[in-house]
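A.B. asks: Below you'll find the structures, each written out as structure tokens.
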Structure P
Amino acid sequence: MKLLKHSRGLTLVELMTTASVAALTLTLGVPSFQHALTGVQRGQAATELSASMLLARSEAVRRGVPVTVCPSGDGVACTADGPPDWSTGWILFADRNGDSVFDGGGDDRIQHVQFAHGAFSLTAQPPIARGVRFSASGLPDATGRYRYCDETQSRELALSTLGRIDLVDTEAGCR
């Protein structure tokens with residue numbers, strides 16, 4: 001019987017060692033990945049709201065007509081009944097007829113943002129609770145704060161008189 005000097009393949013010990021290292025890596029890595037994913041989702045709402053306000057302001061100036069940003073769960077109409085829930089999403093539309101209502105009267109939908117996960121709340125304090133209208137000069141009709149809350153964090157976003165959204169440090173938690 002002839003012995004081969006160089007065998008091809010893996011031994012059982014090598015295979016079990018590789019499987020053990022892979023299992024250990026997955027055990028330690030998956031919870032860290034879940035934490036990172038939650039952090040990304042946490043920042044998405046604030047980033048999307050800031051981007052939408054910036055887009056609304058620039059579109060109002062570019063088109064020369066008022067542009068409205070309002071909460072909308074379906075992307076078809078602004079939320080009219082009950083407390084406005086910005087965490088389901090919002091729409092931006094060019095309000096050509098000036099009635100602050102998204103309808104077929106020449107209004108153009110510019111953007112629809114919708115969130116599939118409901119792990120957070122995003123609420124606005126009056127007077128911006130029902131929406132913000134940017135004039136053709138790019139200035140909002142009202143200023144105020146949006147409050148973002150999830151199971152571990154609270155943030156406030158402030159809409160300035162120039163239409164910019166800024167993250168505001170706050171010590172207040174979610175209630």
Structure Q
Amino acid sequence: MPTILVPLAPGFEETEAVTIIDILRRADIKVLVAGVEGKSVTGAHNITVECDTLLDQVDRKNLDGAVLPGGMPGAKNLLKNSLIRDILIELDRQQFLVGAICAAPIVLEAAGVLKGRKATCYPGFEKDLKSATFVHENVVKDGNIITSRGVGTALHFALALVKVLCGEEKQEHLKKAVLA
């Protein structure tokens with residue numbers, strides 16, 4: 001069973017985070033929700049989520065990927081965290097899954113993992129993806145990198161993650177189960 005890190009910083013987009021966590025867990029993927037600044041993290045719309053652990057306590061050797069929810073100022077708070085960048089660089093180097101939705105692809109850009117790759121993001125942030133080729137699609141997969149546009153695409157993004165991690169059969173089963 002793969003282990004996927006979902007880091008939460010203050011101001012994260014709640015719908016994106018919970019959709020990713022929920023769908024991955026429904027696929028029997030171990031999801032490690034890690035708070036960047038504390039175990040209780042409040043999102044952009046004043047919803048507080050209790051994390052499994054703190055980011056600085058995560059055993060990076062056991063990760064099979066990381067997926068970043070967007071939201072503001074959540075994405076900017078992730079961007080300020082050098083540990084997140086280090087984790088993303090290492091996961092990408094090993095060709096493990098690296099995903100980001102909404103504004104969070106700016107964190108992938110800062111880590112250098114989008115260089116020469118196709119990516120998408122929330123409208124207006126494409127100017128920040130200087131090393132990537134911006135693609136105007138809801139979900140974009142380029143190698144081990146998967147990006148998506150925002151709240152309205154969160155379910156399709158999470159299902160794309162399941163396909164990469166567990167295969168098309170598991171993805172199709174979940175699509176039917178959640179009426180996607």
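Values in this text are rule-based calculations from the coordinates and carry no lab data. Since the model is a prediction, treat every value here as computed from it, not as a measurement. Cβ atoms are built from the backbone, for glycine too; each structure is taken alone.
A.B. asks: If semi-axes √(5λ) of the Cα gyration tensor in Å comes out at 51, 20, 14 when worked out from the coordinates, which of P, Q was used? Don't skip to the answer; put the middle values down first.
C.D. replies: Details: P: 51, 20, 14; Q: 20, 19, 17.
Structure P accounts for this read-out.
A.B. asks: Ranked on relative contact order in percent (Cα under 8 Å, 6 or more apart), which label among P, Q comes first with the largest value? Intermediate values should be presented prior to the final figure.
C.D. replies: On the way: P: 18; Q: 21.
Biggest value here belongs to Q.
A.B. asks: Follow-up. Using FRET efficiency 1/(1 + (r/R0)^6) of positions 63 and 167 (r between Cβ atoms, R0 = 30 Å, to 0.05), single out the structure from P, Q with the greatest value.
C.D. replies: On the way: P: 0.60; Q: 0.90.
With respect to FRET efficiency 1/(1 + (r/R0)^6) of positions 63 and 167 (r between Cβ atoms, R0 = 30 Å, to 0.05), the highest-scoring structure among P, Q is Q.
A.B. asks: One of P, Q was used to calculate distance in nm of label points 7 Å out along Cα→Cβ at positions 103 and 119, giving 4.0; which? If you can, show how the numbers build up before the last one.
C.D. replies: Working: P: 4.0; Q: 1.5.
The value was obtained from structure P.
A.B. asks: Quick check for you: by mean count of other Cβ atoms within 10 Å over residues 95-102, which of P, Q is greatest? Don't skip to the answer; put the middle values down first.
C.D. replies: Values: P: 16.0; Q: 24.0.
Between P, Q, the highest calculated value is found for Q.
A.B. asks: From P, Q, which structure was Cα extents along the principal axes in Å, for residues 87-158 alone = 30, 25, 17 calculated on?
C.D. replies: Values: P: 42, 26, 16; Q: 30, 25, 17.
That value comes from structure Q.
A.B. asks: Here's another thing I want to ask about it. Ranked on distance in nm of label points 7 Å out along Cα→Cβ at positions 31 and 79, which label among P, Q comes first with the largest value? All intermediate terms of the calculation are to be shown ahead of the outcome.
C.D. replies: On the way: P: 3.5; Q: 2.5.
That would be structure P.
A.B. asks: For which of the structures P, Q does the calculation of FRET efficiency 1/(1 + (r/R0)^6) of positions 15 and 71 (r between Cβ atoms, R0 = 35 Å, to 0.05) return 0.05? Please report the intermediate quantities before stating the final value.
C.D. replies: Details: P: 0.05; Q: 1.00.
Going through each structure in turn, the value belongs to P.
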